[in-house]
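Read through the structures below before going on.
Computed from the coordinates by the stated procedures, all read-outs in this text should not be read as laboratory data. Given the structure is predicted, the values throughout are model-derived calculations rather than measurements. Cβ atoms are built from the backbone, for glycine too; each structure is taken alone.
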Structure 1
Amino acid sequence: MGFEKIDISLSKEKERVVRKPHFLEKLNDFLTYSALIGAIPFIFSILLISQIKKGLDIIGPIFFLCISLALSILLLYSFLNLDKLQRIKGTTKEKNRNIIKEIAEELGWSIKQDDYEITIAAQTTNFFSTNWGRQILILYDGQDILINCQAFSLHDLKSPFHWFGNRDLEKKIKDEFEKRIKTTTR
């Protein structure tokens with residue numbers, strides 16, 4: 001699930017998660033996200049046109065069209081920023097890796113992949129979870145770390161609906177990481 005096919009060096013350079021998907025995966029993702037973002041405004045646009053043609057009241061359809069456009073803009077913003085990596089100042093790679101492992105262990109996350117360049121931790125899901133899995137990606141770039149958290153929906157699609165929760169989790173990890181860096185450098 002999730003972060004399997006990553007171009008690590010390009011991700012570090014662009015400070016975005018860069019995947020190496022197959023063409024059909026890219027096409028499937030594009031069509032799915034386009035439908036997700038555009039379907040509701042499209043439906044309310046058709047309703048508005050229908051109401052205008054029939055000469056009926058258009059205040060309700062205009063109101064709902066505006067709300068659906070606002071939600072679509074938020075989803076688009078969320079989708080465009082899902083892959084952004086957040087840079088955090090650290091110390092040495094080895095200390096950074098040890099601190100990340102400790103934080104992941106305390107949060108109850110399982111380490112799926114861990115080497116000199118990358119750590120991927122997965123949150124254990126339960127019956128009440130609102131996603132199909134959440135992963136955190138940590139790239140080690142010199143003394144810094146680059147961090148990204150993503151929730152996934154069915155068929156490993158990135159979920160734009162969990163954007164705020166993902167950023168909140170990144171902030172918690174960043175704060176804890178910086179706190180531990182300060183205590184180890186004293």
Structure 2
Amino acid sequence: MGLFSVNYQNVPGQCVYAQGGLKFRADEEALSRYFAPILSYVSINDLIGEAVFWFLLPSTLAIWTFAFLLYRQGILFALIATIVLYLFVVIGHMVLYIKPLNYVVFILGNRLLQLVAYVVLAVILVLSGSILKVIILGGWFLFFAVGLDQLILLPLISILRKFFSLPPSDQVLRNIGWYYARKFGIDPTQWKMYE
């Protein structure tokens with residue numbers, strides 16, 4: 001078991017739910033068949049764990065970027081810049097997998113750490129008399145921390161489905177498997193997803 005390894009719940013014949021609730025549309029048996037060429041190098045728990053953390057990349061980036069920009073640039077700039085960056089990363093993280101960046105997400109994706117940083121920033125903003133910024137900061141954190149950003153993405157996901165044959169979580173998981181296949185000199189383009 002590696003650093004990213006997470007437990008999951010298998011629903012035979014249907015799907016796998018990773019710890020935290022991320023759903024993959026294949027069950028453990030189908031995932032084991034699909035990723036069989038790389039399972040001697042990396043476990044299903046590790047693949048799913050890396051997918052869980054990589055899936056957190058857009059919201060993690062949005063939480064940290066917004067806080068920094070709100071403090072340095074103001075409300076409007078922080079909102080626009082963070083939303084544009086968020087949408088760019090939502091698409092990008094479904095295309096690429098950059099494992100070193102996933103280590104950053106592993107640390108900065110921790111909601112407790114994010115909450116502590118937001119509370120510290122809120123105290124600084126209160127002391128500087130920026131109550132409106134504190135309210136917006138709190139709303140932004142809650143929005144992303146509880147996953148409401150996924151509701152906004154529903155229209156975008158329907159557009160992305162024209163370009164990607166898999167749902168976002170499965171697309172991310174496949175990219176991670178392909179990353180390992182290339183790393184170990186295996187051609188993943190011949191694999192059949194979830195037969």
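Couple of notes before you dig in:
- For relative contact order in percent (Cα under 8 Å, 6 or more apart), the highest value in the series 1, 2 is held by structure 2.
- Identity of the structure behind 0.70 (criterion: FRET efficiency 1/(1 + (r/R0)^6) of positions 43 and 147 (r between Cβ atoms, R0 = 30 Å, to 0.05), calculated), options 1, 2: 2
- Comparison of 1, 2 - label where distance in nm of label points 7 Å out along Cα→Cβ at positions 27 and 163 is highest: 2
- Origin of the value -18500, where helix-only ellipticity at 222 nm (-39500 (n - 2.57) for each DSSP H run of 4 or more, over all residues; to 500) was derived from one of 1, 2: 1
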